[in-house]
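What follows is a group of structures, each given as structure tokens.
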Structure P
Amino acid sequence: MENKVMKIKSPLWNLVAFNLAWLGLVFIGNLFIPIAATFFGVQLWYFKSTKNEILLISLVATLGIFLDLALVYSGFFVFPGTEGIPFWLITLWIFFASTIRHSLAFLANSKLLQFVVGAISAPLSYLAGAKLAVVGLGLSVQASYLLLACLWGPLMVFMFALSRWLLIKEKSYVG
């Protein structure tokens with residue numbers, strides 16, 4: 001009975017915590033990092049995260065950070081007050097990576113759904129950041145959305161493929 005309750009609470013807690021972190025980090029910036037880090041630490045404890053999941057979070061966050069850095073150095077993104085990307089965005093990437101096996105787990109069995117959700121929702125998140133003036137865009141809103149959709153659709157599929165691959169590797173070492 002407790003496992004069923006945990007499964008119901010798991011995606012909801014993860015979704016609420018991620019959205020609170022997104023709001024706090026975008027609106028408050030680096031000052032919100034300790035609070036987001038606390039949410040993240042509680043989440044790792046609550047989900048009894050394994051080394052495998054922590055590796056996934058690390059790899060996805062690193063990939064996302066490098067993607068955003070590439071977009072900054074290509075002139076597509078400009079973050080006020082920094083030459084690269086702000087620490088709050090690095091924190092947000094770590095938190096986003098933790099959604100793959102929890103609040104986004106419903107996407108795990110459909111590459112098409114992964115692609116569509118990535119191509120629609122991620123660009124909207126960046127455009128919201130631009131509207132709130134936490135990131136400047138080097139292109140028009142429409143061109144920015146299109147570029148981000150073309151990057152994020154395949155990226156989301158890759159993130160879930162990486163998650164699957166890590167789980168398979170873990171099972172092959174255990175079994």
Structure Q
Amino acid sequence: MFTFLELILATIIVVTIIVSISILWPLIIGAAWSPSSKKVVNKMLKMAEVDSHDVLYDLGSGDGRIVSEAAHKYDAIGIGIEADPLRIFWSRTKLRLLGLNNQTKIIWGDIFSKDLSPATVVTVFLWQKTNEKLKGKLTRELKPGTRVVSYIWTFSGWKPIEVDQEDRIYLYIIGKSDL
């Protein structure tokens with residue numbers, strides 16, 4: 001049997017590993033967690049003209065705030081893709097408590113390995129380098145007319161359809177912006 005001290009030490013090690021993975025993994029694949037304010041979330045969704053016919057994908061969904069707001073306020077289907085297992089747990093729990101499980105889904109994984117073709121709206125708050133890497137995937141997988149909203153970082157070579165200069169929010173439309 002383990003002594004009490006050995007159990008405490010093992011617990012500390014496991015928690016340290018989980019927290020380290022939670023912090024480092026998102027950094028490795030392209031963005032750290034930095035939650036958008038409610039004001040920015042609402043501007044992004046309004047700019048994209050989200051409605052009940054939309055399937056919104058939030059890439060790097062963090063705590064699920066964009067997915068939650070799209071489902072709650074606009075009656076859209078909200079799907080988040082997140083690499084951080086702790087944020088997955090947190091966002092799934094939050095969405096369950098809000099009663100939004102039937103309209104939302106949080107997927108654990110790498111945004112580059114998930115099929116985005118069902119999306120009618122895609123939201124991102126990633127890094128510039130990640131956006132550049134993502135451009136080809138978005139162009140290949142998204143249907144013409146799909147709205148892509150990016151907070152702070154742009155897609156170089158794409159022409160935004162609308163820009164909110166105050167909050168640095170950019171709206172792109174596949175088939176128009178990416179020509």
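FYI, it's all coordinate maths here, none of it is from the lab. Remember, predicted model here, so these are calculated numbers, not experimental data. Cβ atoms are built from the backbone, for glycine too; each structure is taken alone.
Work out the source of -13500 here, i.e. which of P, Q gives that when helix-only ellipticity at 222 nm (-39500 (n - 2.57) for each DSSP H run of 4 or more, over all residues; to 500) is computed.
Answer by label: Q.
Starting from the value 1.7: which structure in P, Q was distance in nm of label points 7 Å out along Cα→Cβ at positions 103 and 135 calculated from?
It was calculated from structure P.
For which of P, Q does distance in nm of label points 7 Å out along Cα→Cβ at positions 47 and 87, calculated from the coordinates, equal 1.9?
Computed on structure Q.
With volume of the Cα convex hull per residue in Å³ coming out at 116, pick the structure among P, Q it was computed from.
Working: P: 116; Q: 127.
The read-out comes from structure P.
Using distance in nm of label points 7 Å out along Cα→Cβ at positions 127 and 159 as the calculated read-out, with 1.8 as its value, let me know the right label among P, Q.
Value 1.8 for distance in nm of label points 7 Å out along Cα→Cβ at positions 127 and 159 corresponds to P out of P, Q.
Taking Kirkwood radius over Cα pairs in Å, for residues 71-118 alone as the quantity of interest, name the structure among P, Q where it is greatest.
Values: P: 12.8; Q: 11.3.
Between P, Q, the highest calculated value is found for P.
Taking relative contact order in percent (Cα under 8 Å, 6 or more apart) as the quantity of interest, name the structure among P, Q where it is greatest.
P
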